[in-house]
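A.B. asks: Got some structures for you, see below.
Throughout, read-outs are computed from the coordinates displayed, never taken from laboratory work. Since we're looking at a predicted model, the values are computed, not measured. Cβ atoms are built from the backbone, for glycine too; each structure is taken alone.
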Structure P
Amino acid sequence: MTYPTNKAAIVGVYTTKQARSLDRTSVSLQIEALKGALDDAGLDYKDVDGIVSFDPSPYGKPPTDPFWPVGFMFWAEQLGERPLTYTDFSLASGALAKAAAAIGSGLCNVVALVWGKSRWKLNPKDTPVPDRAPRVDDFSFELAGAHYSTWYALWAQRYMYEFGATSEDLAQVAINNRYHATLNPDSIMGPRGLLSVDDVVNSRMIADPLHLLDCALDNDGGYAIIIASAEVARNCRKKPVRILGGAEAFFTDFYISVDDPWFPEDGKAVAKVGNMAFGMAGVTRDDIDVAGLYDCFTITMLRDLEELGFCKRGEAADFVREGHTRLGGKMPCNTDGGMLSNSANAFPSGMHAIEVVRQLRGQCGLRQVPNAKIGLSLSQGYAVHGLAGAVIMAVD
């Protein structure tokens, strides 16, 4: 069975306000985002027969509730008390690829991908600590004292040792993404202005070698994406963005262990989904006009470029320094500012996909990539290569 290329399209997108803190509930953000994306598509909630939610808990809590089917039942009720024939609990790019495959196979016609987060934080100082043992689960990275920043710092140190990269190389990612954010009126950090290398490397050290400005934001916000069959898409309000191919893969890590070698020639989960997506889409790396790459830390984006095959191992710093990922370059990336300067609302991978959709629609104003026709979005999570998803999109 081959991937159902061009059988589904993204027809609606919406982002709520993104801010350090919002006086809203997570569910209210999700419902606002869903209504906005449906309106963008010109569809009704009764058209939706599939749902993707990163936190299926309907209670607006962090995604720790083990009774996750309740969340999908909640959405079945909110969408008119009808059975939903497709559900998924996944990160955005991989979820979009799988939803398109489900639509192409006839399991559903319209899938809504929804996320909203408010009133809880990811950083250690805002994470509640139980007052009695056991304070962590049996299988937890916290047993080893690990957290997002410490684990990526180890990864960055190893990368710098093996390939000679420097803190100044990492800083260039943050500088480019902040430049893009200054052109995005909805970004959180754009109003703060441009960054210099000195700004990044002299910012507070979080986990050596990662400084504060090497790290993503931790903020509130929501978004939604509507994926529909080609038949439905033809009658939607906005230009459909066709899904050409995509995939999702799980591997090791989860902030616990990294298989040696850390940087193999054939890559890990990101490389796997990238190769699959390009094979399905029938396009090459040189065909990509714009990309949204996961940038939870500056080192992450460098490695994504290498794993996806846009440059060889250890060459991403040169690729970025030469301006290829900046507006005006051969493949501008994270043109909204990314997780480093636009928004990182706990599960922000949908923001990357939405920005690529808006670029392909020609809706990005001062940050618009001229004549953008083909784009790629990458989602990543649960450690350096624990979970990855890629989707390639195009417009006529």
Structure Q
Amino acid sequence: MNVKRLARNSFPFNLLFLNIFILAPSTIPAQEKLSKGPVIQNVQTDRATVKWVTAKTVGELRKEGGTASTAVEEPIFHEVELTGLEVGTPYQYDLRKYGIDAQVSFTTAPLGDKPFSFIVFGDNRTRHDVHKKVVERILPEKPQFVLNTGDLVSNGMNPGDWDKFFEIEKDLLRNVPYYPVLGNHERNAPVFSKYFSFPGGNSYRYSFDWGNAHFIGLDSDQFGSSLFAEMQDWLKEDLQRTKKPFIFVFFHHPLYSAVERRTTSATKLAEKLEPLLLAEGVTAVFNGHDHNYQHHLHAGLHHIVTGGGGAPLYDVSPIPNITLKAVKTENYVRVHIEGGKAHLEAVDLEGKILDSFDLEPRPKTKN
């Protein structure tokens, strides 16, 4: 197994381990304390990335002539890339021996048709008590990974919002591979890419495989920008390249909205993305942005909106002939894939099943 460690703007290096998993040595001084994380991400069949943040006191701030002082802390971002791992194998990465309360557990992605489950949720930016309940509901599910549809925090430029996010999701981030996308409330904050790692290193658009499924994460907040046009070109190439029978695309803003004031903006986004998603055989689309649960079906493509992770709830106005389900409630979605079928269930905070249906792979349209 190879370990590549990046921290304090240091140069990357590789260490080769033989046959058994050995903990990577740490260079963290004792005066540093864990601030955020660790987060397990970018888990594939042969690799994974672990990120965490420590804080070190670098001085004191005192009003001139005063006696009270405030400690000034410097955040230090750490990243370790683990490669050469075995397919479908459980691992642990532990830093507790080195004075840091950081232990991560994960299982690498499987090959072939081995069954697996994952969770989708988002918009957990406010009402922290609700956000906590959603996370507490998800943890016992023991999913192989989580997709977050954006708006992790209320303001991505506010450090305090991130402090609260990492406090609430601590146990989830340490034990379940986490794949988020940017929402409008992240404000395109540069720190987003410091906290999280993405396949290919691009937080605006990325993809990964898990078993017999392909997953694509996009930043829909770039709609109308030059970056969005580049994203569309990349999306087309990525969809045409994959041979996986199941294809799931997730981004923040929905293409169909049961929130009346958002139907116009949803329609404009659908005009840009839906033809490609339909032509390339996408199985389903996951979104957030609307703080409720919605399930729409258009031209054979399922659209699932799961924005009930903590933000204030919105009323629903079903779209005639398109909306299959719309409920004003907190929720998350669990998906189980086995063989040639994907089973989806939307769940509220009491454990009630709001919606349940099966999906099969969709064929690509021949040009």
Structure R
Amino acid sequence: MEKGLGMLEKFHVAKEDIIHIEEERLRSVTKEILMTQDISEKDALLATDALIKADLRGVESHGVSNMLRAYLGAFKSNSLNPKPNWKIVKETASCATINSDNGLGIVVAPQAMEIAVEKAKKTGAGIVTMNNCGHLGMLAYHSMIASDNDMIGTTMAACSPRMVPTYSSVRALGTNPISYSAPADKLPDFVFDAAMTSVAGNKIVLASRLNVPLSPGWIADKDGNPIMEEVNIEELNHEDESKNLENRYNKGYISSSVDLLPFGGTREIGSHKGYSMAVVVDILAGILNGTRTAPTGEYKNQGHFVAAYDIDAFMDKKEFKELMDRYLQSFLDLPSNSEGKKVVYAGYLESIEESKRSEFGIPLHKEVVDWFKKISVELNTETL
């Protein structure tokens, strides 16, 4: 691992391990692979777009590298329904609850957000919750559907248990990510997407692949106590993450034996805030649609929440977007601290990365490219 890099920079693929793949080529191969799983072409296009969007924006943890093979494993183990007959089971003018019929979240959720957008056009706000649903992918993908329609978007996911609540000795909550997006005029939109744990669960998988040590305050020991020094996964008293990585993919999930801490890490520096925000997600994305949430011990499948707020219902959208530009630019104009790094806002760097990768290709780890070649032979599809 290259010395002198910050922790987050270490999650980028090393230059010597990168193979750049042209976006349209990766889209074509990914779509064809998905369609071997009895998914309709329409749903395969939706799922592919969600995966590629994550890779374009530099969110490799939720792109093809991790999630495509996990989804294939889930279909292989019958953990996901490739042809969900999802339906609205309760509805008002502004709200709806969807039974997702165990469908893939990156297929059902974009359609749910479209419903929320249409409701928002009529009532000012559209809110849709989903139960009995699979993995949601990069939450920002769904929120951005709203901001692309000049609305403010929100997405939440009530996930399987990974988080050890403050003072607990066992995991009882998911990573429970939250995303918000708001449109700007000329500047990149504000797009926030973060787990309520100190580190996203999929980062553990990337750490296994890239041999990256875990930072203090990210994970708990076997008794639930925060580990407050840097640690390598292989040093933990858990199953060997790297050796069992492919087995976990084949089972259709990529959760690990590592227990994650709420953001904040310890009570003294705010872990109760990450813990409580995860509870908020469980309530809105889980309990509100009847999902049995993690702490009850009855956890089964995921619950999700999307909402769209029509700016025109509150003020003129052109004025709002101009105000957003002035507001966001004020952050970009702030002086840097002694580290000398430019002040940015959520969504700014991702937008720049998307433009760059659209032009020069998506950087994949050579191990991922090898997997694509192997699975393409196995499924008799085109390859990279």
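A.B. asks: Using distance in nm of label points 7 Å out along Cα→Cβ at positions 91 and 211, single out the structure from P, Q, R with the greatest value.
C.D. replies: Largest calculated value belongs to R.
A.B. asks: Same structure, new question: Out of P, Q, R, which structure matches 3.5 when distance in nm of label points 7 Å out along Cα→Cβ at positions 75 and 227 is calculated?
C.D. replies: Here the read-out was taken from R.
A.B. asks: Which of the displayed structures (P, Q, R) returns the greatest value of distance in nm of label points 7 Å out along Cα→Cβ at positions 291 and 355 on calculation?
C.D. replies: R
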